[in-house]
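**Q** Some structures are shown below for you to check.
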Structure P
Amino acid sequence: MTNARLAPGDTAPDFTLTDADADGKKHKLKDYRGKTVILYAYPAAMTPGCTKQACDFRDSFARLTDAGYVVLGLSPDHEAKLAKFRERDAVPFPLLSDPDKAVLTAYGAFGEKMMYGKTVTGVIRSTFVIDPKGKLQKAMYGVKATGHVERLLRELGV
């Protein structure tokens, strides 16, 4: 099972997902038209690598928002676990829940990957930069949890 990967210039797949807020707010990608969105996909809240990545985005959040970016996290976790993750680590941006993995799959961020030398099926740590018109500026797959945000900031000139 190979997953179709997206590339710069592709239209970002639209979505409507619930976030970790208590009010269960729905986030629709189309509602972010006119803004540049950084959507990052990660395997599981409250694991060491995903915590490191979320905290790196958190620590760079002001720089990103000052530069006009919106940050959204995406995982297959349910809202309750994401809410605990947001609270525990003071994550200031929405963490979106995709338990059926439909959005992750549409973005090519769910499928076969290598883990500890074995082929497994799961979330492929990925980052997408979506321009104000809904087109992909960047589609980065298999990124590392550590150092990725700093690399992204450099590439975006932030």
Structure Q
Amino acid sequence: MPERPAHCYRYFDTPPYTRLEYIKSIPQPKITRFEYGNPKGNFNKKLTLVPLEAGQIRHNALEAARIITTKYLSAKIGENNYYMRIRVFPHHILRENKMMAFAGADRLQDGMRKAFGKPVSRAARVKPFQPIIEVYVPEDKVEVAKEALRRASSKLPMPSRILE
């Protein structure tokens, strides 16, 4: 069954569901590494991607933002000329009450109100202006890093801004 669109999980009104010892069949996060590039480099500029409002970012959106940022930075300035760090971790487990979705399904089931659901995905809960991605680059490569973070922000489900 395909994933629901991101707008289904963008906002939250319930407490976080993070107690892994009580959850069976925990979905693994797609994002596995959180640091890329050269961590020992001497970079004097730091750019940060921050959200403008509170919300949830699913783990596949974080992975897509990470991929597009690392590919762009590696192609334009090289693997050793930047350091990127993802600052959020998808702790919250998203649940979904699966319903039948075909013609005539409304006659077969009505569903329960406020059904608990089964674990299907993970998400990171973020607050306004909490850092999502940080990129460290030399002074002359700031425009390339801004473009990489602009591309990464297009993968996130909420409006975001790049801070220097």
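Values in this text are rule-based calculations from the coordinates and carry no lab data. Please read these numbers as outputs of a predicted model, since none were measured by experiment. Cβ atoms are built from the backbone, for glycine too; each structure is taken alone.
**Q** So distance in nm of label points 7 Å out along Cα→Cβ at positions 28 and 76, computed for just one structure, reads 2.7; which one of P, Q is that?
**A** This figure was derived from P.
**Q** Ok, one more. 39 is what came out when relative contact order in percent (Cα under 8 Å, 6 or more apart) was calculated for one structure; which of P, Q is it?
**A** Here the read-out was taken from Q.
**Q** Taking FRET efficiency 1/(1 + (r/R0)^6) of positions 52 and 132 (r between Cβ atoms, R0 = 35 Å, to 0.05) as the quantity of interest, name the structure among P, Q where it is greatest.
**A** Comparing P, Q, the top value of FRET efficiency 1/(1 + (r/R0)^6) of positions 52 and 132 (r between Cβ atoms, R0 = 35 Å, to 0.05) belongs to Q.
**Q** To which of P, Q does the computed value 20, 19, 17 (semi-axes √(5λ) of the Cα gyration tensor in Å) belong?
**A** Comparing all candidates, it corresponds to P.
**Q** So distance in nm of label points 7 Å out along Cα→Cβ at positions 20 and 84, computed for just one structure, reads 2.5; which one of P, Q is that?
**A** Source structure: Q.
**Q** Another one. Figure out for me which of the structures P, Q the number 2.0 belongs to, where distance in nm of label points 7 Å out along Cα→Cβ at positions 116 and 148 was derived from the coordinates.
**A** Among P, Q, the structure yielding 2.0 for distance in nm of label points 7 Å out along Cα→Cβ at positions 116 and 148 is P.
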